[in-house]
Each structure stands twice: as C-alpha cells, then as structure tokens.
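Colleague: Below: a set of structures, written as structure tokens.
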Structure I
Amino acid sequence: MLNISPDINGILEQIPHRYPFLLVDRIIECTGGEKVVGIKNVTYNEWFFPGHFPDHPVMPGVLILESMAQCTGVLIYATLGGKPFARTLYYLAGIDNARFKNAVIPGDQLVMTLRIVRHVKDIWKFSGKAEVNNRLVAEADFLCATKEIDA
C-alpha cells in the first residue's frame, strides 16, 4: 500500500513540483505497481482563474491533465520503493486519448485515478480518469520517461 505520507508533505518528498505548479493536494490511495488516487481541491483563488475565464471560471483542461500526470509521478516512486533518486526525473512524454467530459469549477474536488498499464525499461504507460462527485470530467493515457539530470 502507501509507503509515503498521503498529505502534502509526502507529495513534496515525491515529486519536484512546487507552487504555483503543484496540482495535487492529497493522495488517498496508492498501491505501488498498480494505481494511485489523488485529490486536487479547486478553489476560486487559483492563479489561472482570472484569465480562464474571468466571468465563468473553468479549470483549463491542460491543467487537469497535468494534475493527473503529477499523480503518476507519485505512483512511479511508490512502485520503485520509496523516495525518488536525487538525479532522476520522470518527464511527461505523451498524452493519448484525452477527452474532456465536464467542466471543473471553483469549489470542485478533482479525484484522479491512474493505473499502470505497462512499464518497460525507462518508459511508463498509464491510463487515468478524473472525476468530480463521481462524474467523469476527463480521461487520458499518459507516457512518462525517465531522465537522468546533472546534480
């Protein structure tokens, strides 16, 4: 099961994203090698709402996908057995079959479920969905690639 703290402190230990681009607030389930379920609490004071759209705030679809992709990072580290390697990042390498079914607005709680489809060498494939109140808002398949970085 979950081998990290499910709160924001555990997430900060697992993925390199920080404000304003950290888009996961909590991990509610994580089974290494299998799946992760994460939450993003969407509030009116998000940095993107003043421009998208001022009179009808809607979370951009690309940021819903980014939130989902960040959950895959947590799942990769849980699958590999703990904290990330200091010199390894997992880059988003592709998104396929992305579909948006409903809008995400301030006050919504985005619940994202991602499953590992395949892992071969340095490439990971995931399938995922995002829901609000058990209503599908987005779904997509993700490819992530391992990249060694200089310290």
Structure II
Amino acid sequence: MEVFIGREIKKTHNLLHRLFDAKMKVDSEEDLTFMDRQICRYLFENSNRFVYQRDIEKKFSIRRSSASTQLGKMQSKGLIERYGDNNDKRLKRIVLTDKAKESLTSSLKVLQKTEAQVVEGLSEEEKDCFLKTLDKIQQNILGLLES
C-alpha cells in the first residue's frame, strides 16, 4: 500500500490541533483555539515591530480570507486590536491586548509541557532530521505554488 506523506502530515496536523485544544480547555476557562494562541504567541514574539495581516498570512501559510476571518474572531474575543498605519491607511497594525498577554503566559506553560510529551522518546538528532525534512517539503510546496 502506497503511503501519501501529505495525508500523514494533514492527519498529524489535525491530531495536534485536537490535542492542544483539549489541553488548553482543561487548563483554561477561556474559549481560545490553538490558532488563536499561535497567532498571539507570534504577535508577542514580534512585539518589537509592526505586524500586519500579511505577516500573519505568510507566517501561517493561510489565505487572506482565512487570516481576515481569524483576526476578526480574535478581535471580537478581545485578544487583538487593529490600528491604522500612519504611512499607509490601507494597512492595519495588529497589537495584542493585555487580556491576550495574560492568557498567553499561562498557555505557554501548557504548550511547552504538551510539546515535550508529543516528542517524548525522540532524540535531538531525530527531531533535527524531522524538522529538516519538513522544511524541504514546505519549500517544495512553496515552489509548486509559485510556478
């Protein structure tokens, strides 16, 4: 039987989302999704610069419409605020709210613990090899999308 790597990646992606969402719901009363938390983390890690929707699209490899919908939901949950850019009125800077920062602090502990459990039993060499392989697959996909 032929193995389809894309299917296995998608299956793993779905399982990770379910696991992280389940872990977060146990440790938090907030109704935040895994993607909410990932975007919050990205915004927190990049708080020293202006972040725009296009940055979110690129970082998470999502379409403009998906990013717009996701950010709209996050804004309605009070996780982000959007501000007009002084140089280009078409652009909106995305900024974390204090509520999101507080939630992120507790979420990171759960994410780190769960991540450690997910990769338990893998050597550093295996993790490094896996990440290099994933990067090659991602680059191949990006190349195909651009051609």
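Every number in this text was worked out from the coordinates using simple rules, so none of it is lab data. What you are looking at is a predicted structure, and each value in this text was computed from that prediction instead of being measured. Cβ atoms are built from the backbone, for glycine too; each structure is taken alone.
Colleague: Looking at structures I, II, which one was distance in nm of label points 7 Å out along Cα→Cβ at positions 62 and 126 calculated from, given that it came out as 3.1? Before the final figure, lay out each step's value.
Modeller: Working: I: 1.9; II: 3.1.
That value comes from structure II.
Colleague: To continue, here is another question. State the single structure among I, II that was used to calculate helix-only ellipticity at 222 nm (-39500 (n - 2.57) for each DSSP H run of 4 or more, over all residues; to 500), giving -5500. Before the final figure, lay out each step's value.
Modeller: Values: I: -5500; II: -22500.
The structure behind it is I.
Colleague: Next question. I have 1.1 for distance in nm of label points 7 Å out along Cα→Cβ at positions 102 and 134, calculated from one of the structures I, II. Which structure is it? Don't skip to the answer; put the middle values down first.
Modeller: Working: I: 1.1; II: 3.2.
Considering all the candidates, the number was obtained from I.
Colleague: Cα Rg over 2.2 N^0.38 Å was computed and gave 1.17; which structure, I, II, did it come from? It would help to have the intermediate numbers written out before the result.
Modeller: Details: I: 1.00; II: 1.17.
So the calculation was done on II.
Colleague: Further question: Which one of I, II has semi-axes √(5λ) of the Cα gyration tensor in Å, for residues 54-117 alone, as calculated from the coordinates, equal to 27, 13, 11? Working shown, then result.
Modeller: Working: I: 27, 13, 11; II: 25, 15, 10.
Comparing all candidates, it corresponds to I.
Colleague: From which structure (I, II) was relative contact order in percent (Cα under 8 Å, 6 or more apart) calculated, if the value obtained is 20? Walk me through the numbers before you get to the answer.
Modeller: Details: I: 25; II: 20.
Only one of I, II returns 20 for relative contact order in percent (Cα under 8 Å, 6 or more apart), namely II.
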